[in-house]
Structure I
Amino acid sequence: MKKLTSIILLVGIISLTLVGCLGGDSADKKEISFADAGWDSIRFHNAVAGTILEELYGYSWSEVTGSTPVTHQGLLSGEIDAHMEIWSANIASYEEDVENNKLQVLSTNFDDNYQGFYVPRYVIEGDSERGIEASAPDLKYVWDLKEYPDVFVDDEEPSKGRVYGAIPGWEVDQIMNNKYLHYGLDENFIYFRPGSEAALATAITSAYEKGEPIVAYYWEPTWLLGMYDMVLLEDEPYNPDTYLDGETELPAVNVTIGVSNAFAEEGNEEVISFLSKYGTSSALTSEGLAYMQETGADYIESAKWFLTEHSELLDEWLDAEDAQAVKDYLNN
């Protein structure tokens, strides 16, 4: 019994010590949890927002990892406070959830996330600095590819061209293959499916570094399109009834920023105000991801670099005094 009493007292002393280390008034501690749905751009935006909230308002921040459905449900239940990239079109219940006030949508992060067939700009315009002449100067639309199989030669079947499709198993792969068939590219092109996202990125990177022609499916925002000057081939205007058949361009998605009702109801007015003004673009996001890829910097280092390079965003997101405070912090 004496031994048991000693153990209980020891645990109590340790607990009091830990409380003391956490500070005298735990009620004043401000925290925010961000959704991490598994891709680089959302982690980058978490770091940008988290860095500002930590420095300016004293918030500690963390990330809760899960799939798109899991993180969305976490936001609705209040287990996640904020979501910096809600890909609204990818969540079946999104419109209903918004209509039923199950979350608070504050702003649009970006809505220019295009995808389709891309070629390096030097294929169309050349690059005098690299000594590259334009090999397909009249290439503008997807269907123009039919005129250039000799430019995008398939390695295994040189009598035809090669167009790199999406990753097997991705829904967009079927759409892009439908597009390939719809425009009759199967007459003189091979639709080549890379085995993985890494294999697709490697194919584009290798061709670009060598200054060689390549046409490939890709999407925004990504580090690759932030690092390389690529041109999206134009298509017929988006039609919701026919785009799945490959007959038009794919729609851009409205990527929103939201917070849980619980987080909003707890106050956090400064966070709500800040995130309500937060907005970027696919180009800006790709630029941040490209910096991380090129330098090996982590998300927080990349966020600080990004905010230094684009300090004008702070003027859009914050009042003048707070914007200057963050600039001073970044310049120290």
Structure II
Amino acid sequence: MENLKKQIFEFKTKLKSSLKNIATQDQIEQVRITFLGRKGTIVSLMSAMKALAVEDKRIIGPLLNELKKSSENLLAEKKQELISQQKQEKNLHQKHFDVSAYKPHHLESSLHIYTRVIERIETIFISMGYDIADGPEAETDFYNFQAMNIPKNHPARDMQDTFWLNVPDMLMRTHTSGIQVRQMQKKGVPLAVVAPGRVYRHEATDASHDFMFTQCEGLLVDKNISMSNLLATAKTFLQELFEKKDINIRVRPGYFPFVEPGIEIDFSCPFCSDGCSVCKKTKWIELMGAGLVHPHVLQASGIDSKTYSGFAFGFGIERVAMIKYGINDIRLFHSSAINVLKQF
């Protein structure tokens, strides 16, 4: 009997020692099988009790029952401890998860330069109180030409080589100016909108020209709008776009059928003070056509040109991007040259 008591004591010691270094549920199960399984240590102890006298069985029996119960409790406590520990580690991992961690062989993506530049332009004008407008690329003759003070047989139509469609009076828009008329008809005045979008012209493709390109036009109509409002807007926009507060503008006369007077706006080169390759040694860069909205355009849009006035401007988005990022070929914008696109 003394020997059996000694084995019971050793059983407790070995069980506690085995549970001390347990790290997984599988290891707990293995300990359970070793000590409490059908062929485990405790079964062996109970079998050894059969050879004891009746008086000794009355002493050893309760000890073995208590041993089995306490051993099961120890295993259950260890199992619950592991569950709690794993849950805590999982929560800690989620809390400190490093989203910037490097993942090998991971393909990276980026915004196309069109998207980057258009988003920047839109952000600047939204901060100035403008809305963003859009319109159809397959446009009618009325919105593309007639409403813009370019009636049929007008010489200005020859300035824009047009893709005409096999539908009467339908074409691929040659500028986004038609959106201005649609917005004036739809929303009335006062109105401040910018309209970036694709336009199409039937011309040869080279490093600085393409048959499809993107253009941004702006329009502001309200009472008492003058040329000073236009120039202040253009200057503020350019300073924000090129992130230089010392950019200045200069104005030259220009002809556009839908504005009167018409002007062309140049801005001082943001990259030099004495002339460089970007400004062709002139210290000035041509960028946009603009002017005060022609009364005929206001009238075609249903607006009283005696009460309201406005200004409009337009520029090529590719030209802005080429100047800002030093791109020397317009065809790179929609090429598959990964070495160029990945820079942005």
**OP:** Please state which of the structures I, II yields 267 when volume of the Cα convex hull per residue in Å³ is computed from it.
**Re:** II
Subject >> When distance in nm of label points 7 Å out along Cα→Cβ at positions 71 and 95 is computed for each of I, II, the largest belongs to >> reply: II
Subject >> Entry that produces 24 once relative contact order in percent (Cα under 8 Å, 6 or more apart) is calculated, selected from I, II >> reply: I
Subject >> Source structure (of I, II) for distance in nm of label points 7 Å out along Cα→Cβ at positions 143 and 247, computed value 3.0 >> reply: II
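Quick note: the coordinates plus some simple rules give every number you see, no bench work behind them. A quick note: this is a predicted structure, and the numbers were derived from the prediction, not measured. Cβ atoms are built from the backbone, for glycine too; each structure is taken alone.
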